[in-house]
Structure 1
Amino acid sequence: MNQQSKIFFPNLDGLRFIAFFAVFFHHSLIVSCFNSDHNSAVYQFIFAQKLNGALGVNLFFVLSGFLITYLLLSEKGKYNKINVPNFYMRRLLRIWPLYFLMVLAGFVLFPLVKKMAGGMPDETHAADYYMFFVSNFQMIQKGFADSSMLNVLWSVGVEEQFYIAWPLILFVIPQRHLLNFFTTLLAGVLAFRFCNVANGRVIYYHTFSVIGDMVIGGIAAWLAFSNKKFIEVISSLSKKVIITIYAAGLLIILFNYKIFTTQAMVVVERLVYALFFAFVIVEQNFATHSFYKMSNNRLFHQWGNYTYGLYCLHTIGLLAAHIISEKVLKLQSNWLIMCIDFTLGLGLSMAMAYVSYHYFEVHFLRWKNKFAFFTK
């Protein structure tokens with residue numbers, strides 16, 4: 001086994017940071033600052049953009065599907081096997097330490113702090129759902145948790161479910177049959193969404209409803225790994241074509257509240273976003289005429305390494321900032337509150353993610369490379 005082998009897509013770090021920032025925007029924006037009339041066109045547009053921040057999770061899912069599939073295909077191609085236990089150890093060492101720290105904080109620290117602040121803890125979520133990475137089903141059953149730091153962990157649970165199943169699938173199914181499997185699985189996802197389209201929580205949180213994001217990322221990885229013609233096509237795309245596709249995708253996202261208005265459109269809505277995000281990923285990685293590569297942005301590229309911590313910890317940063325703006329500074333203006341929440345919340349989130357990575361997570365990440373076939 002050659003531990004010096006490297007597979008690294010430098011533009012993905014920037015995309016990860018964009019995905020985090022979209023989620024942060026979603027959680028920090030106060031729509032009423034722009035218009036208090038809920039029926040106005042301005043309010044509806046701004047509210048739609050707040051909701052669109054949640055698409056950062058979609059992008060995270062597609063990124064995971066692409067990268068994990070590509071790495072597993074590479075491992076199987078080079079060594080004629082996939083070391084599934086090693087894969088699980090790599091994911092465990094990357095995900096579990098901070099995840100369970102957040103679970104502990106959500107179920108133990110948050111209620112204590114809330115009680116000290118004069119509030120009454122009212123947690124309806126059960127810890128065992130989080131212990132076994134199925135909190136997305138708790139979101140379906142109970143809605144939001146009382147602890148805001150728990151609410152973002154549902155997507156980590158879905159990722160972990162994906163990590164458990166995916167290497168086994170790629171281990172068992174021959175590479176030549178994978179595309180048929182992926183398309184069949186995608187058809188199953190659409191059928192599940194069709195059968196549950198009236199239940200918003202199921203549509204948004206259920207594993208079978210959202211796993212299509214990873215599948216489409218996996219299809220993109222399979223094409224990139226197995227089909228030279230696909231890479232040639234992406235590589236030869238002109239800058240004009242690339243800009244046109246980006247513009248079309250962004251317009252769909254900006255005005256999705258006017259596009260995905262029927263049940264049939266809701267069924268395919270997540271698929272449309274995933275296809276666009278998959279294009280962004282392969283364009284960033286393989287196109288030679290990109291109008292901009294994310295690796296050129298040093299800030300996004302650098303902070304892309306901290307996105308797991310940023311994602312898990314940002315609700316704590318926002319909560320602390322909100323307490324300062326309302327309880328300490330006693331601000332009355334929603335504009336000032338939003339500005340404080342955004343700037344201070346982002347600063348606190350970045351500081352916590354930096355400390356978490358360098359003084360906590362890094363100790364586990366050193367062990368992670370011992371189980372790697374390919375290192376960054």
Structure 2
Amino acid sequence: MDETLRTLSAAERLDWLRLIRSENVGPRTFNRLLEQFGSATAALAALPDLARRGGLKRSIRICAKADAERELAAVERLGARLLATIEPTYPRWLAAAEDAPPLLVVMGSPAVLARPMVAMVGARNASLNGRNLARRMAADLGRAGLVVASGLARGIDTAAHQGALATGTVAVLAGGVDVVYPPENEPLWRDITGAGAVVSEMPPGTQPQASYFPRRNRIISGLSLGVVVIEANARSGSLITARFAADQGREVFAVPGSPLDPRAAGPNDLIRHGATLTESVDDVMAVLGDMLRRPLAEPAGGGFRASAPPLPAEDEGREAHAEIVESLGPSPVTVDEIIRQCQLSPSLVSLVLLELELAGRLERHPGNRVSLLIG
């Protein structure tokens with residue numbers, strides 16, 4: 001095992017859970033807090049002062065120890081596990097994504113997460129031909145040694161899971177791992193928990209909401225070497241998954257369709273913009289062969305500093321804060337550009353951005369870009 005990978009202690013796992021469930025702490029913020037303070041315990045202690053310095057006028061809401069303990073107990077009652085990014089059982093391709101969930105709830109077999117995956121997504125109102133193709137291609141990918149990941153939705157997702165049940169499939173849910181949506185897929189969900197894995201970043205019992213589905217989609221793409229899109233209209237969530245895949249450096253595959261069918265608009269447009277035209281598993285394997293042989297570097301953040309560096313003096317922090325806020329706006333800019341324009345140290349810029357994030361005033365974007373939240 002790589003020395004940067006290790007199993008969290010029970011106390012560490014509790015503090016990791018408290019930190020990611022605290023107000024304004026998303027995956028990217030979580031990682032920056034660990035980089036800055038060395039441990040979740042130290043980061044939790046620093047949250048109130050960081051949020052105050054960022055401009056939050058009230059106390060930041062920190063997940064209570066009792067709430068985290070209840071969530072852990074709920075995970076255990078389901079027979080599920082809570083995997084951390086730095087643990088050897090956490091899926092390595094997902095851990096390499098900068099917005100990977102720090103903690104992933106897993107029902108079923110974690111062993112399936114160690115195998116290379118391909119995602120298959122598409123229309124909920126898929127045609128009979130589309131569903132049959134998804135089922136057949138998923139079975140072929142399984143025979144080629146790949147696990148198929150999808151979102152347990154109606155249509156293409158359901159067909160993909162069905163086709164890959166015998167060889168390995170992973171369902172990523174927008175709600176808790178125990179909340180099946182759509183409800184008619186409960187028998188399939190049970191089959192997957194027995195033969196594959198169901199995963200989510202949300203606490204058990206969480207009902208899916210519209211805003212949770214894009215977050216789920218970036219996990220589907222992050223788990224995978226590539227994403228295959230079969231039938232998706234121009235506004236489909238499957239195209240969000242494809243965009244996440246491109247941002248994460250993964251391959252995008254698209255099955256073409258008739259221009260007379262609105263469900264072909266998404267895949268055809270993806271092909272127009274560089275996705276691999278895909279008619280069979282051979283097209284997928286021709287592209288992924290090198291990736292399967294290429295060693296995957298461990299994600300940054302595996303080893304954290306042992307102690308927290310001191311925060312800058314209040315006056316220095318205020319001056320830097322004002323200068324950085326002035327350089328920000330609603331349009332995303334790269335952190336490197338902020339450093340160049342403000343002539344401040346990278347560590348100080350990173351800290352001020354972290355303070356703004358915890359105050360709810362900053363949004364992170366792919367490509368190490370940030371923007372100011374107005375209002």
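Coordinate-derived values only; no laboratory data. Since this is a predicted model, take the numbers as computed values, not measurements. Cβ atoms are built from the backbone, for glycine too; each structure is taken alone.
Upon calculation of mean count of other Cβ atoms within 10 Å over residues 131-138 from the atomic coordinates, which of the structures 1, 2 produces 18.8? It traces back to 1. When relative contact order in percent (Cα under 8 Å, 6 or more apart) is computed for each of 1, 2, which one produces 31? The read-out was computed on structure 1. Among candidates 1, 2, the computation of percent of Cα pairs over 36 Å apart that gave 23 used structure 1. From which structure (1, 2) was Kirkwood radius over Cα pairs in Å, for residues 99-162 alone calculated, if the value obtained is 11.8? Derived from the structure labelled 1. Taking FRET efficiency 1/(1 + (r/R0)^6) of positions 115 and 211 (r between Cβ atoms, R0 = 30 Å, to 0.05) as the quantity of interest, name the structure among 1, 2 where it is greatest. Largest one: structure 2.
When mean count of other Cβ atoms within 10 Å over residues 147-154 is calculated for each of structures 1, 2, structure 2 gives the greatest result. Matching task: 10.6 is the computed value of mean count of other Cβ atoms within 10 Å over residues 35-42. Pick the structure from 1, 2. Derived from 1, not from the others. Quick one: helix-only ellipticity at 222 nm (-39500 (n - 2.57) for each DSSP H run of 4 or more, over all residues; to 500) came out at -23000 when computed from one of 1, 2, so which one is it? Structure of origin is 1.
Comparing distance in nm of label points 7 Å out along Cα→Cβ at positions 91 and 195 across structures 1, 2, the highest value is found for 1.
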